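Taken together, the values in this text are just the output of simple stated rules run on the coordinates, not laboratory data. As the structure is a computational prediction, the values presented were derived from the model and not from experiment. Cβ atoms are built from the backbone, for glycine too; each structure is taken alone.
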Structure 1
Amino acid sequence: MRIIIAFFIALIITGCATVPFHKYGQTITGTASWYGGKFIGRKTANGEIFTSQSLTAANKTLSFGTRVLVTNLNNNRSVIVRINDRGPYVGDRVIDLSYAAAKAIDMIGTGTAPVRLEIVKPGEGTGVQENKFSAGMYYLQVGFFSVKENADNLKKELSGTFNNTVVDTDIIGGKTYYRVFVGPFGDEIATYIEAYKLKNRGYVIIVNRK
């Protein structure tokens, strides 16, 4: 009994005695880190091959395939990642992001950042204004924001290069987010050529087919 009591006291002191994070709508805050380098090409804990350009992450307890909204509390930038690995096992870190995910929320330079995590419900995180898109066409997601002004600024920035830039409203956990798309592209090869150009300009790109 003394050992059990001591164990829980130790958890409280170290800040690890948190409620299990697995319910929709529940949020948790902590420190995020990112990984890449020597891990590229290796198998993740669920058997996938790790690539730094996918929006994935490692977490200690969440089921593989769980989609998590990660918000950098230093700048309010957000990204949705899919859990496919285990970790991190350093200090009190709550998630280990791929390079692409870390870049999306601008934490590459700092290495770590305070974040808020929220599990995304099935059906959320895909946009709600389908009338803005043409069926069967390709679109490139260039930005994902919790502040509309940031989305509008990116749209303005991209409008000099692309004739059609779309800001799509997204509802996640009752909160409004904004995705910025360019397109449409009718040809898959042309789509990936444009995606490559945008990646070279520093954007994190997700290819979507509507």
Structure 2
Amino acid sequence: MLGRFIIISSPSGGGKGTLIKEVRGIMPELGYSVSYTTRSQRFGEEDGREYHFVTRDEFQDLIDEGEFLEYAEVHGNLYGTSMRASEKVFQTGKDLIVEVDVQGAVQIMEKLRGECISIFILPPSFEVLKARLTARATEDQAELETRLRNSFDEVMQYSRFKYVVVNQELPAATRQIASIIIAERQLLDRQSDHIQGILDSFDACKHQYR
């Protein structure tokens, strides 16, 4: 069985990166693909861990090579999800959890239709989102205002997702995302191989009871 995409998306400051880190901590079997970006590397980040940090020219080369499953310009920077890295995870049968901006998430959902698990992270209020973005102090004032301005349109995309999790408290939101992933794995079409093996064992033994 091939794995499935688990899309985690939110407005900037919604906490999607932190939530993915927490979910992977309790579900280490999840695959993870590091996205590419042209934005500047922040203090404490490592190239290849949070993102692959590249120049605009390098990003364009990757577009020309067909590297991306999706890519978009967000808040003045380019972001993209690697097709090759994603396929590598899927071939192992693992589910792949990805942190994607709202534009990119919509692109993936349109391409894969029902073959992905889409989860939108809502902040409890605009005031909380603003406080979180301000507190992390990773953007200058102009960048902060751009992210806050874009958040109004981004939040309204929630209805395009299959699930919505309100990130009021990190532990609760983490458990909710993990519960969604576990529940999705119990769907009939995701268990067909396992079920068939069980049915075969019944079929092999039923003659003994006739």
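Of the structures labelled 1, 2, one was used to calculate FRET efficiency 1/(1 + (r/R0)^6) of positions 45 and 133 (r between Cβ atoms, R0 = 25 Å, to 0.05), giving 0.10. Name it. Traced to structure 1. Looking across 1, 2, the calculation of mean projected area of the Cα convex hull in nm², for residues 61-148 alone that yields 7.4 traces back to 2. Looking at distance in nm of label points 7 Å out along Cα→Cβ at positions 125 and 181 over structures 1, 2, structure 2 comes out largest.
Among candidates 1, 2, the computation of helix-only ellipticity at 222 nm (-39500 (n - 2.57) for each DSSP H run of 4 or more, over all residues; to 500) that gave -14000 used structure 2. When distance in nm of label points 7 Å out along Cα→Cβ at positions 173 and 189 is worked out for each of 1, 2, structure 1 gives the greatest result.
A value of 20 was computed for relative contact order in percent (Cα under 8 Å, 6 or more apart); which of 1, 2 is the source structure? That value comes from structure 1. Which one of 1, 2 has FRET efficiency 1/(1 + (r/R0)^6) of positions 53 and 157 (r between Cβ atoms, R0 = 25 Å, to 0.05), as calculated from the coordinates, equal to 0.65? The read-out comes from structure 1.
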